[in-house]
Structure I
Amino acid sequence: MPHTVLAEPAPAAEPAGRPGGSRAGSEFSPLLRTVKGQGLLERRIDWYARVIAVNALALAAIGTGMFLLGGSWWVVLLAVPLAVFSARTAFIGHDAGHSQIAAGRRANRIIGLIHGNLLLGMSAAWWNDKHNRHHANPNHVEKDPDVKADVLVFTSRQAAVRTGFRRWLTRHQALLFFPLTLLEGIALKVYGFQDLRRQSRGERLVEGALLVAHVAGYVTLLLLAMPPAHAVVFAVIHQALFGLHLGLAFAPNHKGMEMPDGDSERWGHLRRQVLTSRNIRGGVATDWLLGGLNYQIEHHLFPSMPRPHLRLVQPLVKSHCADLGMPYAETGPVDSYRQALRHMYEVGEPLRVE
C-alpha cells in the first residue's frame, strides 16, 4: 500500500435536520477559513529543525554516557532518559506521518523512516496506515482500529463476548492498563514486522531493511557499551518505560469519549473530531512530555498543522465550539487518566458481577 498522509478535509455541506446540520453550510468551514487566514497551517521547518537537532544531540549524549558508564550498574539509570527521548523520537515520526514537518511527501517519508523504523524499530508504513484510519473515524467501534476488541475492549458489547483468559483481562482491564503499557514498546516493533506482509514489494524492502538495521544496531550498541547482564536489564527498563511514556501520551485522548457505532459521517468533520476527543490542560512541560497530543481536539481537526501552532489555534477552536453550543472536553492530566480508567472499569463491570 502506498504511503498516505492525512490532510485537512474539504469542507462539505451538512444537510439540515441532521445532528449539527441545522445551520446552512458546514460548521467546520468558517473555522477552517479563519485558521488558513492566520497562516496556522503553514509549515514551521525552522522549529522542527531545532527539535530534531536537539533530539539527535540528546540521543548521542546518552549513547556516549552508556560507553562511559558501561562497566558500572549505574549505566542502567541512562535507560530512563533514553526512554524519554525515544518518545520524543516517536512524536517526530508521528508529525512526519501527518506531513506536519515538511511540505513535500518524500521529505516527510524520509523523516518518518529515520525516526520510526531506524531509530525506534517501529514501521512508519504500519503506523501511518493504522493512524490514518483512526483519524478518519475516531472512536468508531467498527472503523477505528484503536478501539477494536483486542487485549483491551472499549464497549459493553465487546466485553460480553469475551471468553477464557481474555474475559479475565476484561474484568480487570482498568487495573492492568498501565502495567500492560510496559509491553507496548516491544509490541510496536512486532506489529511493524507483521505488517511487512501487507506492504508492496518496494515498501517492504525499505521498511524491512530499516527495521532489521534497528534491531541489529540496538543489540550491538548495548553489547559494545556494557556487559551482557547490564545490557539485558538496560533493555528491559528502556523498553518498558518507553511503552509507559507512550501510553501516558495516548491513553487520555479518546477513552471515555463519544463512540459512534453507525454512520458517523452524518456528524460532519467538526463534531466527529471534537466530540470523540479530549484535551489535557497544562503548560510548556505538558506540551513537551505529551508531544503536543494534549491538544488532541485541534490535532484531529487539523492533522497536518505543525505542532507549535496547536496551542495558538486552541482559543479559536474553543470559541467556535462555544458559539455552536458544542461540548469541548478539556481536563487536567490526573483527571484525564481517571476518566479513561473509569470508562474501562465500567466496560468490564458486568463481568465482575456474574
Structure II
Amino acid sequence: MKLKSLCFALAAAAIVSGPAFAQAPIIIKFSHVVATDTPKGKAAEKFKELAEKATKGRVKVEVYPNSTLYKDKEEMEALQLGAVQMLAPSLAKFGPLGVKEFEVFDLPYIFPNKEVLYRVTEGPVGKQLFQKLEPKGITGLAYWDNGFKVMSANKPLHQPSDFRGLKMRIQSSKVLDAQMRALGANPQVMAFSEVYQALQTGVVDGTENPPSNLYTQKMHEVQKDVTVSDHGYLGYAVIVNKKFWDGLPADIRSELDGAMKEATKYNNQIAKEENDKAMAAVKASGKTTIYTLNDKEKAEWRKALLPVQKQMESRIGKETIDAVNKEAAAAGYK
C-alpha cells in the first residue's frame, strides 16, 4: 500500500512539475567587451528589454558587458561551442575566423560617410557577408553602428610622419596591421580590456577608437593627444549560435527578430549622439588636446593610406572591395 501511495505521489508530482519545467524561460547569454554606457552597451540592454517584453518572459536575455564573461579572443569560440548564445563583436573579428571579406570594413577611408556605410550594411553586400558565416555555425542578425575612429597618442598626430616608430594598439586584423605600417607605426595586437593599462604603462604609445570607446574606457586620461581623422570605421555584427537559433520555436524567433530590428534602429540613432557627447566630455576633462585634421592634412593621410586597399585585394577579395566602392560611387562619391 505504501509503495502504491508513493507511486501515486510521484505521478502527481510529475504532472504538476512537468508544465513548470516546460515553461522555464529560454536563456540567451549576450556577451560583449565594451562598457554598458556605449552605443553597443545600451543597444544590448535595449534588445534585452524588447526581447523579454515581446516574448512575454518566454526568453530571458542575460547581458554580460565589459569582458566579464569572455575576452576578445575567447568569445567567438565560446559562441561556436554554444557556451554563449549571442555576441556583438567588431567586424574585424571575422577575419581571424576565416571570413576575410569582413575586413573590408577595416580599410582606411573606404566609407566617406554613414550614407554609404548603410548602403553596404543594409543592402546585398551586407547580406552576402552574413551568408559566409553560416558554414562556421554562426547566424548574422544585424549590423550595429559605432562610428568613425580617432587616433590617440602622447604626441600630436597631424602628419603621417608623426606615427613613425610609435607602438599602436590594434585589433587582430591584417588590414589594421597594414594601415599602421603604412603610417610608419609598429602595430601591436591586444585585447580591448588590456588597452588602458598598456597605455598607462607605456607598453603601447597610442591606439584608435571611436570617441565613445576612448572615453568610457578612460583612455583619454592616459593619452595627451587625440586627432579627429575619421580614417576608419568601427561597427559590430550581432551574431548568434546557428544551432541554437535554428532550434528556437518559429514564433519566438520571429519575435526576437522584431526586437533586434528595433534595437538596431535604436543603436544607429544613438551612435553619433553618444560619440559627440564622449568627445565633448574628453575635451571638458582638460586631460587631452583634441585636434581635427584640416582638408590638406586629411588628403595627406588618404594618400598614405589608400594603397592599403590595393594591398589587401588578394586577402579580402577585389570583388568585395569593388562592391563597397561601387556603393560609394552610386551615392556620388569616388
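FRET efficiency 1/(1 + (r/R0)^6) of positions 105 and 169 (r between Cβ atoms, R0 = 30 Å, to 0.05) computed as 0.15: which structure among I, II? Considering all the candidates, the number was obtained from I. Quick one: distance in nm of label points 7 Å out along Cα→Cβ at positions 121 and 145 came out at 2.0 when computed from one of I, II, so which one is it? This value belongs to structure I.
Between I, II, which one scores greatest on distance in nm of label points 7 Å out along Cα→Cβ at positions 297 and 321?
Result for distance in nm of label points 7 Å out along Cα→Cβ at positions 297 and 321 over I, II: largest is II.
Thinking of I, II, which structure, once distance in nm of label points 7 Å out along Cα→Cβ at positions 65 and 137 is computed, gives back 3.0? Comparing all candidates, it corresponds to II.
Where does the value 0.65 come from, among I, II, when FRET efficiency 1/(1 + (r/R0)^6) of positions 161 and 257 (r between Cβ atoms, R0 = 25 Å, to 0.05) is the thing being computed? Of the structures listed, the value fits I. Just checking, which of I, II has the largest value of mean count of other Cβ atoms within 10 Å over residues 41-48? Structure II gives the largest value of mean count of other Cβ atoms within 10 Å over residues 41-48 among I, II.
Out of I, II, choose the structure whose coordinates give Cα Rg over 2.2 N^0.38 Å, for residues 193-304 alone equal to 1.43 when calculated. Value 1.43 for Cα Rg over 2.2 N^0.38 Å, for residues 193-304 alone corresponds to II out of I, II. Name the one structure among I, II that helix-only ellipticity at 222 nm (-39500 (n - 2.57) for each DSSP H run of 4 or more, over all residues; to 500) of -19000 was derived from. Structure of origin is I.
We did not get these values from a lab; they are worked out from the coordinates using the rules stated. Please read all numbers here as calculations on a predicted model, not as lab measurements. Cβ atoms are built from the backbone, for glycine too; each structure is taken alone.
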